[in-house]
1. Determine which structure produced the value 1.9 for distance in nm of label points 7 Å out along Cα→Cβ at positions 106 and 138, calculated from the coordinates; the candidates are P, Q.
2. Taking 1.15 as the value of Rg/Rh (Cα atoms, Kirkwood Rh) derived from one of the structures shown (P, Q), identify that structure.
3. For which of the structures P, Q does the calculation of semi-axes √(5λ) of the Cα gyration tensor in Å, for residues 42-129 alone return 25, 17, 15?
4. Here distance in nm of label points 7 Å out along Cα→Cβ at positions 122 and 146 was calculated and came to 2.7; which of the structures P, Q was it taken from?
5. Given -11500 as the derived value for helix-only ellipticity at 222 nm (-39500 (n - 2.57) for each DSSP H run of 4 or more, over all residues; to 500), which of the supplied structures P, Q does it correspond to?
Structure P
């Protein structure tokens, strides 16, 4: 009987400790259209160990590929998204596809919009963090571009105009 009570108490203690684990750091960006555009959406970022899960839902795009990057400044005040600066690149790496280890911290896969102009993306990325370190994305700009990213042209990927802009905030 004492053994059973001891096991039950240990189980309750373990369950209590598990529920005391702090939540994973999260951040969110609400994308708003730049002047003359229709694109908008929400992107959530969740720290998962040494990677960040990116969950994007964007509407109002033209069908096809769109460059999608984290930019240096959390500033969308210019109307055309240019106030967000260049790509977020604290380690001075070349612009490249998201599977390349040596790339901008802000390089992400393209958004691909369907015939209705809707795009979703769910992926885990490295080379970025939420809330700490030189690759912290909190307070940065998030940009959706008009054109596909060629992942080769330096330093931008030749993605064209900025059709949506948001600021990444801790949530």
Structure Q
């Protein structure tokens, strides 16, 4: 995580810090698009750290919109560890979300909203057949998932960082 924080600082991003130990980076960036930030961070991670990875960036306002748009408020309140938000590289097509929903064999529930999927894993994530690979194949884009507790922490950290914070 220190390498990730140092990478962001080295790129001139202010207030760079990591949240938890799962690749969450909060920073203040110059005004640019999230797509440009994603591309730059992916390229620099490969060049400086030797890590080929997808980066997904959300602004503070976007994280707040993720919270505000949650279609599962009861799960957020009663069982936040089993509610997951998958931040996507691009919005999933509605027909792809419907196909994913139809393919679910367990008790999981998925709803799409913009460039996010909200997933409830009532029986836990560990044994679920609804894996990231299954989801990404069905919707045709990459993403990164965080449980609701982490989403709330990321939104709060972004809000504290200043007017232009972003998170990957």
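Each reported figure results from applying straightforward, stated rules to the coordinates on display, with no laboratory input. Keep in mind that this is a model prediction, so the values were computed, not measured. Cβ atoms are built from the backbone, for glycine too; each structure is taken alone.
1. Details: P: 1.9; Q: 1.2.
Clearly, the read-out refers to P.
2. Details: P: 1.15; Q: 0.97.
That value comes from structure P.
3. Numbers: P: 21, 17, 13; Q: 25, 17, 15.
Comparing all candidates, it corresponds to Q.
4. Values: P: 3.3; Q: 2.7.
Clearly, the read-out refers to Q.
5. Numbers: P: -3500; Q: -11500.
Checking each candidate, the match is Q.
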